[in-house]
Structure P
């Protein structure tokens, strides 16, 4: 259905470029709304958010691919689906990182907020939590990246789209880990002995580079 809609919509866009008619961007708007709602209803049939996002991303990517192949310029319809694709991709990135790095991500967000508010005393009680996060990351990060890589490449029908999503996820991971190290460089964490066990961020970046696309 998504493919048929994209083909029909692209044909209407092309026709409207040659013979502009207000009754056509209206028909397109109605079709777009119907297809968006249909895809959302279908996604809701999946039992968890991760599977819903995979379904949405694959369909939005299909719609965009067909439209961009068959129209000269970016249409309003393709721009709309591009925005939907970007939003759902960003949500998926957070979803795919959460099982392996969720504790670290939550700690970063909470600690950054506390530091901004000057709540240093509150953070002094977090030493044990920091130890668990540092050692947990050191033990599992390479294996977690490999699992994420396999999971993403298995989930997306468009190989190029899958590799882009993988790069987005790994880039986001590096950013969170950089923020984690930055938080630990400040009071009350900077004198904690556990900091000596932190994995150097350059090691993480080298591992991430192994998963860059080769095309």
Structure Q
């Protein structure tokens, strides 16, 4: 029997690469997105579109679409990046990043908690920009703050889900050439998905809650 993976933000970038990768590995793939892309639809996976994970109706639609589905791997990948400069901070921009990058993954995980199999894994796609120690350049207030919030949520999830046999990973993909950062990066989305999948393979209850770079380095908080 094949395993099942649910991927948010699956219409493009790393999420699309995850869908392609796990489809190739024989997983039953559910690609979650606001608007399905042609590339995602052409993969032959289960597409759950019209899902805005920042809205309750989007969460409810996701819950309904996955009713009765046992999930072996949940990848919370959906995220946004904005740029705030000191002196012209936009509270609305920061709130939007918190809702998408931190609150939504927590709500998705909580909503699908009873769908998780007894040895399931939850991957939170975060960023080293959420590391306090690693912040040597400042700026990007909303993104940094939201990813730091996601990191602490992931650590709490690792403790709260452990009795269920569910392990949680906090994963930094690296500098990936996605549309979100203008296509300029050190690695491609496909390379990022491949490296991140290796970290997910290594995830277990003993190392649950670890903050990893996709290259295997354990990152500082």
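Every read-out reported here was derived from the displayed coordinates using simple, explicitly stated rules and does not represent laboratory data. Because the structure is a prediction, the values reported are computed rather than measured. Cβ atoms are built from the backbone, for glycine too; each structure is taken alone.
What the table shows:
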read-out: Among P, Q, structure where mean count of other Cβ atoms within 10 Å over residues 2-9 as derived comes to 23.5; value: Q
read-out: If Rg and Dmax of the Cα atoms in Å is computed and equals 16.2, 56, the structure in P, Q; value: Q
read-out: Of the structures P, Q, the one that 46, 25, 15 was derived from, the read-out being Cα extents along the principal axes in Å, for residues 34-105 alone; value: P
read-out: Source structure (of P, Q) for FRET efficiency 1/(1 + (r/R0)^6) of positions 18 and 194 (r between Cβ atoms, R0 = 35 Å, to 0.05), computed value 1.00; value: Q
read-out: With mean count of other Cβ atoms within 10 Å over residues 146-153 derived as 22.0, matching label from P, Q; value: Q
read-out: With distance in nm of label points 7 Å out along Cα→Cβ at positions 66 and 170 derived as 2.1, matching label from P, Q; value: Q
read-out: For -26500 (helix-only ellipticity at 222 nm (-39500 (n - 2.57) for each DSSP H run of 4 or more, over all residues; to 500), calculated) the corresponding structure among P, Q; value: P
